[in-house]
Each structure stands twice: as structure tokens, then as C-alpha cells.
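In C-alpha cells below, several structures.
Every number here is computed from the coordinates shown, using simple stated rules; none is lab data. Only a predicted model underlies this, so the values are computations on that prediction, with no experimental measurement involved. Cβ atoms are built from the backbone, for glycine too; each structure is taken alone.
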Structure I
């Protein structure tokens with residue numbers, strides 16, 4: 001899906017065949033654009049519409065690598081988390097994506113996620129590679145095997161740490177996040193390395 005903001009600039013949104021959240025009211029759009037300069041990929045953030053007391057919807061180009069996207073997301077989250085004057089405890093942060101079945105925009109909440117740009121020290125790591133492969137503690141597996149394993153994990157899932165290849169595209173990251181949400185696992189920390 002091609003999404004155009006007020007300045008007639010395009011953002012290629014990730015796609016999925018499921019909507020996690022289908023409607024967000026009282027929101028501010030924030031745009032993270034894909035740019036190139038020679039052979040370098042650059043990120044450009046347009047947050048002039050970001051009102052602290054509203055829900056934030058991040059519209060991020062799916063071609064951008066996580067190593068460029070997540071540091072910008074972290075800066076935005078920090079600004080909102082530590083704002084005192086106009087803080088709204090009910091305001092959430094969402095990633096936008098295109099629901100290819102419903103033919104509409106959908107949203108993925110990430111307010112409670114804290115990102116870290118290094119490898120976790122935990123002994124139980126689920127890692128999603130750039131090539132969209134899944135590793136559990138270094139052992140390659142399928143999504144179906146992971147789903148079966150994690151559903152048998154019960155309440156101990158809080159020990160699980162999710163890691164993502166820093167060179168993975170943002171579009172692939174959103175697909176993995178939707179998969180994680182389908183498992184009904186809430187993550188508080190995610191690692192990009």
C-alpha cells in the first residue's frame with residue numbers, strides 16, 4: 001500500500017492479511033521516510049504533527065532497515081514517556097500497516113515495548129533473521145514449531161526475549177510482530193542486533 005502524507009510524499013507501508021487494531025481515534029501521524037544518498041539508505045522523520053497527549057501513529061516505509069528505524073522510534077518513545085506537562089497516560093503508540101484483506105489501514109500497538117540495540121543476556125532468545133528465519137536459542141525452527149513450543153510455555157513466557165536482525169527490513173519486522181501478537185505474548189523488551 002502506498003500512503004501519501006500532506007506534502008505529497010509517499011511511504012510504502014508493510015502489508016498483512018490481519019488487523020490487530022482497526023481504528024484509532026484522537027491521533028497524531030508521524031512519518032518516517034525512506035531516502036537514499038548515493039548508495040546510502042537514510043531515514044527522515046517528520047514529527048511536526050506529534051502532539052504528546054494524543055495516540056501516535058507511526059507511518060514507516062517498509063524498505064527501511066531496523067538499524068535506522070528503531071533508534072528514531074526510541075527517541076520518539078523517550079520524548080513521549082518523559083514528557084510531564086502534557087502527558088496523557090491513556091495515549092498509545094501504534095505502527096501502521098495495510099490490511100490487504102480488509103483493504104484498510106491497520107495498527108499494531110507498541111507503547112509498552114522498550115527497545116535495546118544489543119544482544120540480550122537472557123538464556124532463552126527467539127531470534128528473527130534478516131532472511132525471515134526463526135532461531136530459538138540458536139537452533140533453526142519453523143514458525144509452527146515455535147508456536148507449539150511457546151503455547152506450552154504457559155506463564156513462563158516472560159523469560160522469553162525476542163531479537164531481530166538489525167538489517168531486517170521494517171516490513172519484515174512488522175510481519176514478525178503480527179506473528180508474535182497472534183501468540184498472545186506481550187513483550188516488554190525487544191533486541192535489535
Structure II
């Protein structure tokens with residue numbers, strides 16, 4: 001399904017700002033990078049920058065926001081009869097981004113931001129992730145109204161498992177996406193037998 005022109009343009013602008021910020025952040029650090037530099041590198045005005053992001057620090061989480069759109073699309077492409085754990089794992093592990101850049105951004109977040117800010121944002125992203133899983137399960141269900149509690153519990157358990165793996169990964173000194181994938185796989189496997197919706 002094609003995006004409306006305004007949405008597609010907005011997504012392109014956000015992506016240009018995200019990429020420009022990551023190049024600057026990795027080259028000179030977060031605190032030494034200004035919103036003006038990021039906007040200039042992305043070819044937009046400072047006003048446009050602030051239309052899309054509240055601060056330069058918000059760009060350290062832009063990969064999650066973009067990832068949720070991608071995750072929803074990847075889930076929608078999974079077969080209807082597939083168990084939810086397999087669908088979620090396949091969607092997560094079909095990650096389309098530059099592996100090295102993601103690992104570097106995770107390190108920047110850990111090094112540059114107050115841990116409470118990271119936790120707060122991760123909780124928001126976990127909630128959005130759970131909603132994506134819930135929407136996927138509702139779409140597959142013959143009677144989502146009667147299964148509302150089971151669907152919601154399953155979605156939240158799946159999200160909690162994935163983000164528990166991510167939390168453990170963030171606490172490690174050395175990080176690789178292969179390690180993150182294994183932690184998520186292990187966390188999801190550990191809850192697979194007890195889920196009310198499969």
C-alpha cells in the first residue's frame with residue numbers, strides 16, 4: 001500500500017535527519033553536534049528539524065521508531081497460521097538496517113544519555129511493540145472480542161520477553177546484533193509454552 005505523499009515526504013525527511021545525526025554523532029559525539037548541523041546536513045531548515053524531533057537526543061531513538069513501522073509490516077507479511085513466537089522472531093530477525101550502525105547507536109545511547117531517559121523511552125517502545133503484536137493477533141483471530149484478554153496478555157508477554165533480552169544486551173560492555181538476536185530468541189522460547197494464544 002502506497003503512503004500518501006505528505007506521509008512519504010515526512011518519512012523521507014525523518015530518515016534524512018536520522019542518517020545525518022548518526023553520521024555526526026559517530027564522528028564528533030552527541031554533545032558536540034548541534035541541531036543546526038544535523039538539519040543542514042539533511043538539507044532541511046531548523047524549523048523542519050523541530051517539526052520532526054523535539055531535540056537532537058530524540059534522534060538517538062529514531063531507529064526504534066522507524067523499526068516499529070518496519071516491524072508492523074514484517075508481521076503483516078507472516079502467514080496467518082504461524083505461531084506468534086515464530087512470527088515475531090521472523091519479523092525481528094528480518095531487520096533491514098546496517099548492523100554496525102545499530103550497535104554503534106546503542107553504545108552512544110548507553111554512553112551519552114542518562115539511564116532513566118533510556119529506560120523511559122524503552123518502556124514507550126515496548127508498549128508500541130506490544131500494540132503491534134496485539135494488532136497482529138487481532139487480525140488473525142476469528143473472534144478478537146472474546147479473546148481480548150488472551151490476546152493482550154500474549155502481546156505484552158512477547159514484548160516483555162523481547163525487551164528483557166534487549167535490556168540484558170544493553171548492560172553488556174561488548175554488544176553485537178548476533179548476541180541480541182540470541183537473547184531475544186532465548187527469551188521468546190522461554191515463554192512459548194505458557195502463552196494463551198499461539
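A few comments on the model shown:
- Which of I, II yields 17.4 [Kirkwood radius over Cα pairs in Å, calculated]: I
- Structures I, II, by FRET efficiency 1/(1 + (r/R0)^6) of positions 91 and 107 (r between Cβ atoms, R0 = 25 Å, to 0.05): label with the highest value: I
- For the set I, II, ranking by FRET efficiency 1/(1 + (r/R0)^6) of positions 51 and 75 (r between Cβ atoms, R0 = 25 Å, to 0.05) places I highest.
- Once FRET efficiency 1/(1 + (r/R0)^6) of positions 83 and 139 (r between Cβ atoms, R0 = 25 Å, to 0.05) is evaluated on every structure in I, II, the highest one turns out to be II.
- Across the set I, II, relative contact order in percent (Cα under 8 Å, 6 or more apart) reaches its highest value in structure I.
- Of the structures I, II, the one that -24000 was derived from, the read-out being helix-only ellipticity at 222 nm (-39500 (n - 2.57) for each DSSP H run of 4 or more, over all residues; to 500): II
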